Each structure stands twice: as C-alpha cells, then as structure tokens.
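Below are structures written as structure tokens.
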Structure P
C-alpha cells in the first residue's frame, strides 16, 4: 500500500466514523447504530419467549421492523414494568416497546410515537363467575398490573386491587381462585385464554378503549419522527398487518393513530 493510498484509507475511515457519530447524534441515540429497547418479555402476546427461547410478540416484531427500517441494530433490554419509565428517564435505553397505554398523564412525562396498536380493557373472570360486567366489581378483589391504568379503573369500580408485576401471574391467580377477576388488555387476555386453555372468559363490556404507544424521553424529536415514519411506512405497505395477523389473527393498527405530542 502506497503512502497516498494509506492516507485515502485513513480519510475514509475517519469519514465513516464521523458519519456514524453524526447519525447517532441526528437520531439522538444513546449508542451509534443501536436502538436499545426496553421490554418486559413476559406479557403475551406483546412480548414473550418463542419455543426456541428467542423474544417474540407483537411489540417485538413491530420494533424489530422499525429498527431494520432505520438501519439500526435492535437491542432488547429486559426490565420489570414498574421500572420502565424510571429507566427511560435515566437513559438506560432509547425507547420502551412494552405495551403502554397512551394517556394524558403519561404524555406529560414522555414523548410517545404515534399510536401503534388499538385495543381496550376487559374484565376477565372464571367461566362460572357471577360477575357479568364491570359494574359487578364493587367489593370484589381484582388483579391488575402494578402502575397500570387497569389499577385505577378497578379502584374506580369499587374493587380492592391486588397488584402484580407480571400479567401472567394475575391470570394464574384468577385460575387458582385467589382473586375474583382481572382487568387487562383485551388482546392479551384473549391470547392467554386461548393458548393456555384457561377456564376463563371475558365479560362483554369494555372498561376502556386505548391505543398503545412507544414512549421516548422528551427531547428526542428526530428519533420519534424517524420511528413514526417507519411505523407509517410498514402499515402502508402491509408489513405491519403480516407481522401481527400471523400472531393474533387480526390487524390491530389504529385507523386514526394518536399523534405525537412533544
């Protein structure tokens, strides 16, 4: 290699390094080339383990596709639900993919990407339960995820709430007769009842209609905008429907997504 060629090579490497650093800065990433994503990994069908042990689920599939379209490495960070927002504020990861409802209160804390999934809260009971609707929850013990909107809804209905760190634990406690009902996401409940063949059912009424969003620490408009574009593109070209329908049998994309508020 001649001195001139060597100089060109060094210049090329330096340019690549600068380009990588600039790209990281442009997207406000914690680490160049990587999208670090917080997930529980224990909330089917949003996040769970496939038979081979790898992470799978609605949020995992969608966020992996987002990372792919942004030419970034998808790096999952497993963390418990009640620590998700604390870790985000402490810059432990770039974004949360866990199935978090977009609420006015949370919009004051974080910047959500456009709503990526539409669902609602349902009351889950045993097949022989006398609870026919949410109106029957007064005075009952109801399981709900800690720090979730389900807890507040159960309390509003006059129930005593038993908190859980994992949705699967709440459902199993219901099967075991340790709570009278569980309030959870309709999609998650339907999937759990079907796949685990649990002796449970959902009441006909919804206690809420929600959209799930991916939260970011405020002050990252470029990253949020890039994720929004990736979500819009994958919905428009049919990729979103393919990824989600394969798992739950329906396309849960919001017809009118809740838009980002910075």
Structure Q
C-alpha cells in the first residue's frame, strides 16, 4: 500500500513537471525578424500648411538668433573673394591671417611655442564677403562647416612636400606667415617662413583645419605629423572673434605667393 502511495506521488510530480515545461514553452515570445523595409517619399510643397502653434513657439527663438547673427561687427569697403587672384586672393589672405592671429595666442599659452605659418584649402571658403556690413552670419556663410583649427608639427622634408603640393595644385590655397616665390618654370626661387629662409633641418608648426589633417583635399603630407595640437577652436569662431575686434576688412593680394613672369 505504501508503494502504491509513493507511485501516485511520483506520478503527480511528473505531471506537474510536464505542465510547467509546457507552460514555459508556450509563454516564450516568438522570435521576430525584419522581413521588409519600405520607404515613402513625402513631398514638402505648397500643399503643406504652416502650424500656427509650432510657429508661435519657435518665433521668439528665431528672432533672437537672427538678431545675433545679423548684428554688424565690421565693414567691408569692397567685395572680398577667393576668385580675384591667381596665386593668392583677398578672401584667402584674410582667412589665413585670421587663423594665424587668433589661434597663435591659444597655441602659445598651451605649448609655449608660436605657430610658424598657416595653410588652408581654397575649396574651404564657401562664399564671398560682399561690400557692406559684416556680421556673424557672414562667417557662417563663408565657413559653414564645423571644422576646428589644428596645429601640426612637421619636419622640413614634409614642408617641402607641402610646397610641392601647393605649386602643383594650381590653386590659390590660403597661406599666412610664409612666402613662396616661383621662377617661370615653377621651380622655387624663394621660400621664407616668418621672414626667415626655410631650413630643411627645422621643425615647423602649421595651423590648418582638422579636415585637412585627416588627409582632406589629398593633403597627405599632414599624415607625417610629428605632433598634432587640437585647439578646439572653430575656424568660424575665429572669424567672428576677429570681426568683433576690427572696424574695417581690407585684405589685399600681396607677395606671399606669386610667380615671376
């Protein structure tokens, strides 16, 4: 009788275990997988009506931002363009000079050293500066990208590679702090940095865009950098800071880079 009772208890335990397993399996969520991706083009045109509630919410912010962007910081007595010169331009010279003057104090404070010269890319300048009032919006139009200024340490051989690139590119890449004079056959007649003859055995500190440091515009010589100092200073902000300090913008085409004809 005791054996029969034990058998019944064992049978009940097996039944409970079986029901528990079945319950667990049935409660398990089905595995879902992506079967199809569908896209729909929704045109934004004149059929869309402005939502008054959204407009009223945004309007104070829009007014404030526009006021800040359009406040006059300086004045340009003539158009400033990257297309008004062959080897150097008014816009390029202004951009490079701003980068040198505004970044050097930051670099000097952090490292105790001075920037030797600046190289930017011609394509990085995206708009002219029209004659008239100059504002923060002007800086956003000329430099719409979020590029920061980096200072790269290069040896003399890498600087020569840079000069070769500048000459062969046939473009007026913005320069400051350096003078390159070419002979008629495009060979180098004069190469000076900060007014001193170039020394191939020296190391030089070059301010440029973080985009170019990464090899943008095929400026691969920056990959030979001995060191890179990130300033966390946007080129656009350097422009705004400079505009705030001066009354008039009057860059000229000069002798920093030209060819003897």
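Laid out as a table, the results:
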{"quantity": "Answer label among P, Q for the case where mean count of other Cβ atoms within 10 Å over residues 32-39, calculated from the coordinates, equals 20.8", "calculated": "P"}
{"quantity": "Among P, Q, which structure scores highest (criterion: distance in nm of label points 7 Å out along Cα→Cβ at positions 120 and 248)", "calculated": "Q"}
{"quantity": "Structure from which 12.5, 41 was derived, Rg and Dmax of the Cα atoms in Å, for residues 112-207 alone, options P, Q", "calculated": "P"}
{"quantity": "Origin of the value 0.05, where FRET efficiency 1/(1 + (r/R0)^6) of positions 56 and 160 (r between Cβ atoms, R0 = 35 Å, to 0.05) was derived from one of P, Q", "calculated": "Q"}
{"quantity": "At a computed 21.1, 85 (Rg and Dmax of the Cα atoms in Å), which of P, Q", "calculated": "P"}
{"quantity": "Value 12.9, calculated as Kirkwood radius over Cα pairs in Å, for residues 184-231 alone, assigned to which of P, Q", "calculated": "Q"}
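Throughout, read-outs are computed from the coordinates displayed, never taken from laboratory work. What you see is a predicted model, and the numbers here were worked out from it, not measured in a lab. Cβ atoms are built from the backbone, for glycine too; each structure is taken alone.
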